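Okay, got some structures for you below.
Each value in this text was obtained by applying a stated rule to the coordinates, not by laboratory testing. Bear in mind that the values here come from a model prediction, so they are computed numbers and not experimental data. Cβ atoms are built from the backbone, for glycine too; each structure is taken alone.
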Structure 1
Amino acid sequence: MRQLCDFEAIREGSYDLNRIAQMMHDAGVPPGVFNVVNGAVDVVNALVDHPDVKAFTFVGSTPVAKLLSLRCRAIPKKALCLGGAKNHLVVLPDADIEMTTGDIINSFAGSAGQRCMAASVMLVVGEQKACLDRLCEKTGAIKAGQGAGECPPVIDEAAVTRITRYINEAEKAGAKILVDGRTWTGSANGGKGFWVGPTIIHHSSHTDAAMKEEIFGPVLSVYICKDRDEAISIENSSPFGNAASIYTSVGQNADWFTKRFDAAMIGVNIGVPVPREPFAFGGWNDSKFGDMDITADGGIEFFTKRRKITTKWVPQQGGSVVDSSFIR
């Protein structure tokens, strides 16, 4: 495995897919097993429509995922298309503050929020000033960088524009910016790269765009719920269904929420509830278009075809069933 891929170097960002492909080739992986094809709409459509492509997978925005899924099914062709997400974390008054705030920061600011399982909305049941104060204190201390505990840059200038637009619009609508990551834009890392710092927005309305739409950046929307029913109602109203988590120290509370969350991957005191092997990764609703999950048994079922062989043998007429010349 080390010969095929230097995973530490990839984590540090020094390799791209082309480099990985070259390393696989150098390691002796046969041509055609792993390919990198660059292109836009025309290339994607060609892959979908080509008769030699038996199954198609996609990860991206929900509108494109849905469109590609429908195109594949019309052929028909197996398709598994993963879309957007809006992951909710519910915090109850009995949650451990240190563990909760640390987990939530890692979830929404880790990888600069550019992952489908990143926390996006924090639903606080009841007034929890101590928890919010500690969350803001820890978030405000995060530095720009790509090391442990730091917040890395976002992918490009378009991402900076999109993320800051959501923050600006929320502020204009009356939300309070508790931690403002816009100060990083143009100044972090000596002005090199594309930066938006970890941002916490305290909303007074759960209908704000930042509360409902995928931002894909290090932004956490916070909303105070009057009770657990309001919290579950807000989570259930989201069209997405990747992840949801409950923070509590009481098992009965965890059980109540895990049975009612409308998401495929659930966490209890876990900020990024990616299931452990051998359980499959995959969302619900507008986060996934397809019949199976992308990994584990679901992935095996998707990427393979079952062959069923039924046999029945009849003794040869006029001769021995077993040819003794083959017996040693």
Structure 2
Amino acid sequence: MTHKLSRNLAAFALVLLTASAVVAEDGVEELVFAGGSRATILSAEFILENYVSRSGAEAVLELPGMPPVELVIPLSQGGLGTEDRYYPHSGDAVREALESLDYPRPVEEIEILILPYPRANMPVSSALGRRIFLSPAPAPTPFQVSAFTCTHELGHLFQYSNMPDSNTDLWSEYRRLRGITDTSIYNENAAHADRPHEIFAEDFRALFGGEAATYSGTIENRNLPHPGDVEELEDFFLALGRMPGAEPQFRASCFPNPFNPRTAIRVDADASMIGQAVLVQVFDARGRRVRDIFSGPLYSHSLSFDFQGLDDGGRRLPSGVYFTSVRIGDCRQTTKMVLLQ
């Protein structure tokens, strides 16, 4: 790979300066990685306690900004699943996957959920929006496989942000470089390994994943050449975030965080998004809306709102984890914040 050595040296120096992990409370970890990217990792225990409601043999996952999702409870815990128990992914492997990622620029703020039980409608790991869902297995998952899976799903999030399906020019160029222009073979209804989205995620993992994530030395589709052997492919990935026509992005943040009793919710958006509708809301850890902050047009590329830890009725909120949901047009970001009263 033409840039691998120089990127490794730069990444090593960057890790010394910026890689950090802060545990805000049991089961919630914030991590800075890969050129300033930010991730919040939620453990299976934290999700079970804060996001899962149960009635008898049934359980539902309720997350801010998402409809409820049915979970499969194992037999040993009184559920209706076909397995006796489920083993969540390793948090250490997730951390390793992020800290060893060798991509030189930020890949946006993300949230990784280590699920305690699989979802009934999606039993495997997946990525959606800015979230990665790591699904448990009926047997312990090897460390390398957890790192492999996390990095692959991170590749999907990278694609959503930098090469959306609507950007047909970028996809045409990628298909050409990758040799997958025959849409009768490579399409989203094909076998998993022949789907362009999956090939893209595997390319990202193989090109930029760490040692654990790339332990196999192969990609899912063994009929395709390894991405490191494809001329100009790595350059294509490295340039994606700078290419004209990428979707406009924005960043939502809170400072200070944790806070007591107030914090500033800041929204920084691409100038091309000015005029689009903005909705800023705060949800508690159970996904209940507790405060409407702002609703109106984006009148500046940078907005700041003062949140004083109060609900819509002016009542002081208790200490705990809260989530700021910011939507601009069709784009949404969710930022975790911790209130300490």
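Here distance in nm of label points 7 Å out along Cα→Cβ at positions 62 and 262 is compared for structures 1, 2. The highest value is that of 2. Comparing mean count of other Cβ atoms within 10 Å over residues 78-85 across structures 1, 2, the highest figure comes from 1.
If helix-only ellipticity at 222 nm (-39500 (n - 2.57) for each DSSP H run of 4 or more, over all residues; to 500) computes to -9500, which of 1, 2 did it come from? Value -9500 for helix-only ellipticity at 222 nm (-39500 (n - 2.57) for each DSSP H run of 4 or more, over all residues; to 500) corresponds to 1 out of 1, 2. Using the calculated result 18 for relative contact order in percent (Cα under 8 Å, 6 or more apart), pick out the matching structure from 1, 2. The structure behind it is 1. From which structure (1, 2) was mean count of other Cβ atoms within 10 Å over residues 94-101 calculated, if the value obtained is 17.0? Answer by label: 1.
Largest in volume of the Cα convex hull per residue in Å³ among the labelled structures 1, 2 is structure 1. When distance in nm of label points 7 Å out along Cα→Cβ at positions 198 and 270 is calculated for each of the structures 1, 2, the largest result comes from 2. When distance in nm of label points 7 Å out along Cα→Cβ at positions 118 and 142 is calculated for each of structures 1, 2, structure 2 gives the greatest result.
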